[in-house]
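Next up: the structures, one after another.
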Structure I
Amino acid sequence: MNNKIRLLDCTLREAPLEGLMWGDMSIRKMIHGLELANVDIIEVGFLKDTPYVFGSTLFNRVEEIEPYLVNKKSEVMYVALVDYGRYNLDNLSEFDGKSIDAIRVCFKHDEIGMVLDYAKKIRDKGYKVAIQHVDTLAYSDEEILEFVNSVNAFMPYAYSIVDTFGAMYDDDMLHISKIVAERLNEKILLGFHGHNNLMLADANAQKFIVEIGSSREVIVDSSLYGCGRSAGNAHTELLAQFLDFKHNANYDINELLDLIDTVISAAQEKTTWGYSIPYFIAGMHNAHTFNVKQLLKKHNLRSKDLRGIIEKLDDTQKKAYDYALLEQLYIEYFDKQIDDSKIISKLNLELKNRIILLLAPGVSVSTYRNQINDFINHNSPIVIGVNNLIDGYKFDYIFFSAASRYKNLQYQRYISSGNPRLIISSNVSDEIDNDNYVVNYKSLIKSGWVNFDSSIILLFRLLIKCGVQECYIAGLDGFKRVGANFYTKELDPGIDESERMEVANDNYSMMKDLKREHPEFHVHFITDSIYQEIFL
């Protein structure tokens, strides 16, 4: 083994498990398996100011870690991570060799002047200390080098470069690594921690090993199967194989594969991680993934629009997660002010004194087709589709408030649909046919909910604005926990159960709010819906 290169596995700390709740057996299995695999440094979890829960790797005291380290290997270093200022060092016992050997301290940009004093208190208790700042890419060369001078004076065990948002290309990583390596005391190990938003964590880690590890001792962070929040990390098994094959290391790949087959596969049943387009966009802009996740709760948001909104954030805002600001930018991004007074007047004339039937794309428009058609045949209503054409029905209008649904129209060839006129909210497109009715998006929304521009809510508000006091509706089933939610699988946005429930809860709350504001507006449900009790 090339003793200049140390592989640090951070799976137990990086996993996107709620409360880092691995379970006691899995924690033991993980630590033992990493020991058998000859991994150099094992990060066993977080030290945080939260009460310890058995089976979690969020620890409050090092004594809670000790039962997992009863057979410590002398050739392995055991570490935990603390966020600067988020762990009360009064809870840290003096080092006695029975628990972890070292503590890694991470800190944010505005904490750079205080972190070393905090780290000194840890070292004074007998632990080795490693230092790493969050989002190294956000620092200027001058800031990095100035801090390295302070690090040299402090002399920690290690100092790490961190690609927090997975935004580094190899030249970014090498530029920072080389200027640090030139200035950093050679007795201090230089580390690299990469994230995989751009699918470059493993490549950057290998490049770091080759270019930097050839001349000084280094640490490379990784996790099994890339297990980590959002896009994940460099892969322990891939880097171990690379080090075995190219650097005469002696990691046991079979032991790592066994852990992936057992512990990691079990974790995958509870959570997800890995490359995705939204995380790619976050990495592209060196932005916190929380911003992306918040915007993605609006399930009709297209990737290019997500990118457009993230681009509106400045460098500081990209690292924060100001949800009120995101909502404001979301509205501004889609707000295309138009004068729709003539359109509203036309719709008023066309819709007043008529029976209005709205057809939403829930499963019931298929399963209750006969009942719906009986209603149409007996009442001759004006039929308005909600964000979709639906095969087998003839429409007078289709209301679109989602660009993705509007684009579907060009691929739908339903002869039965007739020749409906389109009513389109102004957020949908800059290229709308002049024959369509375009209405102001901003005049139809009301903030206060994540999914405040739900299409059915916008359509209800538009009808009220046009003087309609009642309507009938079918296919507004509401998201269900099990089974199909749309009459065709092609319309399913692919969101998980918790997100479906959030959409349903938002719609329910918004409908109650709308009914309070407009008690004269009545909705009659032809098919069953989770929302029908609101309008009874």
Structure II
Amino acid sequence: METKKNKQISGDVSVFHRRPLPDQTAYLAGYAALIDFYDLQVPLPEKMAAISSQHKQYTTEGWSIYTLRHKPEATLQGQLVFALKYEGVDLAILHALFNKIHAKEIESWVKSEPVGSYSRRIWFFYEWLTEKTLNLPDAETGNFVEALDSTQQYSGPSKISKRHRVRNNLPGVPDFCPLVRRTEKLESFIAMHLDQLAQKKMGKFHPDVLARAAAFLLLKDSRASFAIEGERPGKNRAERWGRAISQAGFYPLSLKEFIRLQKIVIEDQRFVPMGLRKEGGFIGVHERLTGTPLPDHISAKWEDLPRLLEGIIATDQRFKGNGFDPVILAAVISFGFVFIHPFADRNGRIQRYLIHHVLSEHGFTPKGVVFPISAVILERIDEYRRILESYSRPRLEFIKWRPTKSGNVEVLNDTIDLYRYFDATLLAEFLYDCVRQTVEKTLPNEISYLEQYDLMKTAIHELFDMPDHTVDLLIRFLQQNNGVLSQRAKEKEFKALTSKECRQLEKLYKKIFLEPT
């Protein structure tokens, strides 16, 4: 690689891909230098690297600034070593790079450093990503090295690649392998052992209450999943989808299973094409006058859907019983699915089903209990949408498309890497935060409420000969008015109660529901 692209950036070149450098003396390094020099058409990582003449290493929004002692050689080899050492693995950038350079450049590097850890890792990535075999004999010496530095990014089960003397610990397969960086936030979540905490909290409640709570939470999650998409389902539709959620983790993922879920989600199949899309897809609106699509997200090309879904299925199977964190895996699988958007409609609800599937399949959720994750997502709907946009918006500029006569989009370029190689760190952090909220607050609060409800109901029965449905109505009225019976309720539904009895009920409600225990 020539040195001209690594010269110091002067004041007239202070912005890289609309991302201002925080230091006018800095110049690009690692992946940024490679993207710049080779004009790689890839979404930028959350942080890019630059070298500063100042003796200070620091991070800012969008940048990691390194000192001169970190300065890489201004060559392909030097920049790749810097990237792997300090920035971790970015499969999308590496694949784009390998499609730009000549194979002989990698071959020459490996021949010059046959036992080098970085040369053998790049050799492995080249053949793994491109499915091409370099003109090199199998490595015979050198210690085995991990493909992915597990101190930087979460790794999968290790599989020996004898040819490269590399341990393939990538958390996926060539057709689907998002990566997640180790962050303080994720490490703190993992250290909480939320699965054990959930089991402990559940153990405090009577089995009968738990059984009722499980049914209630199932329906709550089902209704919330509809509400996220702006729907208000009838009781039958919500219960039907709730029954599907209760089976999450029972059946292994497969194309047949995805189709089964689609048929459950879409009851009236007269107006929606069933099965995998046979045309483009997007999320957004149409321009009012012309009907031209205005996409916020463009789905994967329909021709790529079988490969991408098989990649998701293979990744899910790869992690069975190997101890990989279930919440991180749930984020990767579920968000990967919704970004691909394989169906014409209702992909979002299946995405949230996949969260339940992974958590249940890996024994993270207590047996017989569904975490109401959708209810928590609904509470954080703005954050959820920002997370989705953080993936979709940066990728729109790399998708060439044209509108179709039917008001859809037709993708014109190769986009498969956008959906199989991406950084899922923010997605994992969001989902883990939702799981934490579910375990620490939502789950115990809902079950505690049932206990309080039972206490209130028993106390009312001791005071009055009231049918159950009237007791339920009375408690609902008290709930709606923060423990006080409205004047309307006193004059209509409960006009038989005296003023003294109303005050007695209000005091009872306050003691059971509102006073801290």
When helix-only ellipticity at 222 nm (-39500 (n - 2.57) for each DSSP H run of 4 or more, over all residues; to 500) is computed for each of I, II, which one produces -14500?
II
Determine which structure produced the value 0.70 for FRET efficiency 1/(1 + (r/R0)^6) of positions 223 and 455 (r between Cβ atoms, R0 = 30 Å, to 0.05), calculated from the coordinates; the candidates are I, II.
II
When distance in nm of label points 7 Å out along Cα→Cβ at positions 143 and 359 is computed for each of I, II, which one produces 5.7?
I
The value 56, 24, 21 for semi-axes √(5λ) of the Cα gyration tensor in Å was derived from one model only; which of I, II is it?
I
One of I, II was used to calculate distance in nm of label points 7 Å out along Cα→Cβ at positions 207 and 319, giving 3.3; which?
II
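Since every read-out is calculated from the coordinates, none of them should be taken as a lab result. Since the structure is predicted, the reported quantities are computational estimates derived from the model, not experimental observations. Cβ atoms are built from the backbone, for glycine too; each structure is taken alone.
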